[in-house]
Structure formats: structure tokens, C-alpha cells
Structure I
Amino acid sequence: MTSVLFVCLGNICRSPAAEGMFRKLAKDKGWLSGVDDIVIDSVGTGGWHVGKAPDLRMQEAMSTRGFDISHLRGREFAHSDFDRFEHIIAMDVSNQANIERMAPPSHKGRARLLLSYVEGLSQTDVPDPYYGGAEGFEQCLDLIEAGVAGLAKAIEKG
């Protein structure tokens, strides 16, 4: 069974958006239709928003694209996630480094950047839209959409 964990700082903007987009993509591909379903989740490296719904601005931006993430709730990255998830996908270099610092020796180097799955893109980070305006959320979602599509292709290839 494949498992994917999306990671950002607070788990209220980027990672729940990636989870929502990837979950729909997985459903459309038939990966969520039976016993061997893919496991998809999102977390933050910080615990400030544990138990909270995604940022309302992100919920609205996702809704305009046909995604509902209102049911998701924030949680903080846990050491057990290293064993639970095959793919640990960070939204930026800073969160990737935070994950790598927590990783036991057997899991070093496992966290990958979401945008590393986008061919021909030199940008490494999905910018955090939290302190910006609507345009930042749209740019963020464009990048996440490209990243999750590339990740799905990589998973299909094995």
C-alpha cells in the first residue's frame, strides 16, 4: 500500500491544499476504491494549529477550484510518521530540513520537495501564502497542482 504525507509549517495552508488535491486525483485514478487504498495525510512541523481547520482563505481558494478541505484538521508531524508513510513530501526546503533533523538514521534523506516532481521547474519552494493576499494563494495552488500531478506520475511509474 502506498502512503503519502504532505508537510508544511502550520498545516493550515499548503499541506492541506496538497492533501485535498492529491486525494481527489487519487480518487479519480481509482486509488481510493478498495482494500489497498492509498493513505494520504498532511501535517505541520509546528504545533500551533493542531485541531484547527485550514485557513479560511485557503478553503475559499480551493473551493473556487472545486476542492473541499473544510473537514481537514491540523496535526503536528510525529516520529511515527517516518514508519507510517512511504512518501514524505515537504512544501519547502525549511520544512524538509526540519523533517530531516527529526529523522532516525534509517530514514535520513526520505523527505522530498513537492516541486521536485515538476519537470523543468527550477523553483524549490511552494511559497507560504499565509501573510499575503489572494494572488499568493492562487500562485501557491498552481504550484501544488503541478507538484501533485508529478508525484502521481512518479507513483504510477513505481
Structure II
Amino acid sequence: MDWTSLFTMQKNLDKYIETNHDLTTRNTFRERCLALLVELGELANETRCFKFWSKKPRSEKKVILEEYVDGIHFILSLGLEKNYYYESKDIEQSSLSETEQFMLVYEKCLHYKNDPTQQLYNELFTSFLQLGQILGFDEEDIQLAYRKKNEINYERQNQGY
């Protein structure tokens, strides 16, 4: 997948938010890391992969995809803040369970927060894309859902979200 257009869209959204919330001089890297972790938790909640005590089924695939692209927004934003971009490549299928893959993404996010290098950013991005594969999403699903959610995010900003 060519991520260039999504990085551009995210850069524009970030700039719009920063301007509207007077954040142009404030470093929000840690807040963005925490936001990604929160979004990961919300995504895990929709999959219910860790809820061994519950018989309630997972949410519909559409709902899970919407939560997944919330994570994409913050991963793109975290890269942009450090001027890092993700180069598309063939992603090796993970052999981990959903729960294990979620844990890996959490770990990669915390590693990146503590040492924001291009290499650790790539590892975070790759582990999140592998999670998407496990959840059954292909690149087209992700790109379309991202574009829709990006429009919603602008609407929310315009409504004082």
C-alpha cells in the first residue's frame, strides 16, 4: 500500500487541529502515544479477544475496522511528529494470537515512546498492520475506512469536539 496519501491527509488534519486548539508550539508526542494506547484498548474491547470470561460475541467487522483506523490516525500522527514515514513493504503474516499481537503492539508503542527512532517507528507500524491482517483487514479496507474516518474527524473538529 502506498501510505503517502494517508500521511498527507493526516498531516493536514494534525495541522488543522493544532491551529484550532492553539497547539502549534506545544509538544504533544506523549499525549499521542497515550491516545494510541487508549485506541488499542478500545479496539481490543471490540474484538473481545481477551474476554475469556464472557460469551458475548465480538463486534461486527465494520465496528472493529472503525476502531482499527482510529489507531492508524495516531500511528501516522506519531510518525509525522518526528518526520518519519512508513515505506510500504510486504508484511509477514504474524503467527501470534490476537491477544499476543495486541500485547506486541502495546510493547512497540512504549518502546517508540521511550526511544523515538525510525526503526522503532517502522516496527510499531508493522506490528499494527499485522494486527490488521489478523483481524481480517486488507489494505483497501484500511485505506477506505481511514478516508471516511478522516472526514468524520474534520466534522467533529468543526462541531467543537
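Every read-out reported here was derived from the displayed coordinates using simple, explicitly stated rules and does not represent laboratory data. It should be emphasised that the depicted structure is a prediction, and the values quoted were computed from it without experimental measurement. Cβ atoms are built from the backbone, for glycine too; each structure is taken alone.
Structure values in brief
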| read-out | value |
| --- | --- |
| Value -12500, calculated as helix-only ellipticity at 222 nm (-39500 (n - 2.57) for each DSSP H run of 4 or more, over all residues; to 500), assigned to which of I, II | I |
| Structure with the greatest value (metric mean count of other Cβ atoms within 10 Å over residues 10-17, set I, II) | I |
| Structures I, II, by distance in nm of label points 7 Å out along Cα→Cβ at positions 66 and 98: label with the highest value | I |
| Entry that produces 18, 18, 8 once semi-axes √(5λ) of the Cα gyration tensor in Å, for residues 2-41 alone is calculated, selected from I, II | II |
| Distance in nm of label points 7 Å out along Cα→Cβ at positions 74 and 90 - highest-scoring structure of I, II | II |
| Which of I, II leads on relative contact order in percent (Cα under 8 Å, 6 or more apart), largest value | II |
